[in-house]
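Each in structure tokens, the structures are laid out below.
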Structure I
Amino acid sequence: MINYAREDERIDDLQCKGYHIIQKPKGFCFGVDAVLLSHFAKVKKGQNVLDLCTGSGVIPILMAANTQGDHFTGLELQAEYADMAARSVAMNGLEERIDIQCGDVKKVRELYQPASFPVVTVNPPYMTDHHGLQNLYEPKTIARHEVMLELEDVVAAASYVLPESGSFYMIHKPFRLAEIFQVMKQYRIEPKRMRLIQPYVDKEPTMVMIEGLKGGRPRITIEPSLIMYDKPGVYTEEIYQIYHKEKPQL
């Protein structure tokens, strides 16, 4: 049996169609935000998808499992994570549906043709504050903070590869919503659907998922908030459904 993981890596069960993923315990591991975005995004049969800032490749793998999209491409800046993602794809036997490319989002014009992906997904770095960070170029920092690219770089890249009426899906932080909408409109991606994510029903949102349409008309649908927990340690029914699990009987 081929050992796809290296000494500093582990193999985690995605609990979805028998798929697994390689991760670095001491590096940046995917979180619930990636899982929720893969569920929020809509992909039609036969469509090709580009996942920017793909990291471990979890979003393309989950979307290959849960949608009828034809092909998924993950673009990742950090070579070690692109290599790890490619090994996860091979481990799951998904080489015909997913490819991982090591490259810079800011150089997307050198990598792809314009209007070449009808769907773009991205779980980008959220944070702009670099105060107190000891190493700006440590992999965890690059994944979480806008060190190597900014929000505008991500949206500009998406706008370039999207055709007219192409769909853009992003998860981000609510405190940056005004900026997010401004930048999306600047690059002709009209916000069309939004869903806030709250840890508990009585707590303020900590994440937001947004769907945009390239060249769309102004009109946005605000969906009911997604609540993560009924109480500490117990997910809501919807979260269990997203994770393809049955809610335990208490």
Structure II
Amino acid sequence: MTLRKYIPDFITSMNLVCGLIGVIFAFRSRLDLAFYCMLAAAVFDFLDGFAARQLSAYSDFGKELDSLCDLVSFGVLPSLMLCRLMQMFRFAQPWYSWLPLILAVFSALRLAKFNVDTRQEDSFLGLPVPASAIFCGALCCYCCYSPAEFLSTWVAGQVFIPLLVLCLCALLVSEVPMFAFKLHKTDPRPLQVKRLTLIAFFVCAGVFCLLASHHWSLAVLLGFAFYILNNLVYALFKL
């Protein structure tokens, strides 16, 4: 096997490195830097698949390595960030802040399901683990930068984060169809419209945050919330 066959695996390993550094920042209560590490991990997660396609370097080893790295960067890291966020809000019962750890368990179940489910080659059944992670990471980042805003006040309540975690866990292992960004020339027009709609919403959310002087993480948070709700509507009305 030539050296280029190992390039996708190296990129995948960088995903893990970013996730581990993010875990360190999460323990140090630097949730903003932990989120940046998560985004870097997401970039490497995209690039490893792109490199594998360009180099024709697909392998079962690479597939399993990708899932293991994703579990750290998009399963363990966001759950720890939510735990630390709850601790920063000083809940009365310390054990209460451990509840988000269940998100890591369901993320592992989702990744294992994806690896053995041949129906998910071009789209998803259930919420993708990276989408769940970035949504949680953006929420933590925004609350750190804007602790006095209305959303941070909601998050500081006793119910918001546990309820959010339960909803995300249910979506991770659900059968709700969700569109992917794997572009193909044969993609039907309705799928292209869904993707363009999401991109347009991200742009609008970014402009809103810029004009209203909100931190850019709010645009990411709103964009992924729109992705989740949009897919639920599509599934409900079978669009």
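Read the figures in this text as sums done on the coordinates, not as results from a lab. The structure displayed is predicted, hence computed values, not measured ones. Cβ atoms are built from the backbone, for glycine too; each structure is taken alone.
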Check: helix-only ellipticity at 222 nm (-39500 (n - 2.57) for each DSSP H run of 4 or more, over all residues; to 500) computed as -23000: which structure among I, II?
Finding: II
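When relative contact order in percent (Cα under 8 Å, 6 or more apart) is computed for each of I, II, which one produces 15?
Values: I: 15; II: 19.
For relative contact order in percent (Cα under 8 Å, 6 or more apart), the value 15 is produced by structure I.
Distance in nm of label points 7 Å out along Cα→Cβ at positions 53 and 149 computed as 3.3: which structure among I, II? Provide the component values of the computation, followed by the final result.
Values: I: 0.8; II: 3.3.
Attributed to the structure labelled II.
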Notebook entry, point to check: If distance in nm of label points 7 Å out along Cα→Cβ at positions 37 and 229 is computed to be 2.3, which of I, II is the source?
Noted result: I
Check: For which of I, II does mean count of other Cβ atoms within 10 Å over residues 157-164, calculated from the coordinates, equal 21.0?
Finding: I
Item checked: Structure (I, II) behind the derived value 12.9 of mean count of other Cβ atoms within 10 Å over residues 109-116 -> I
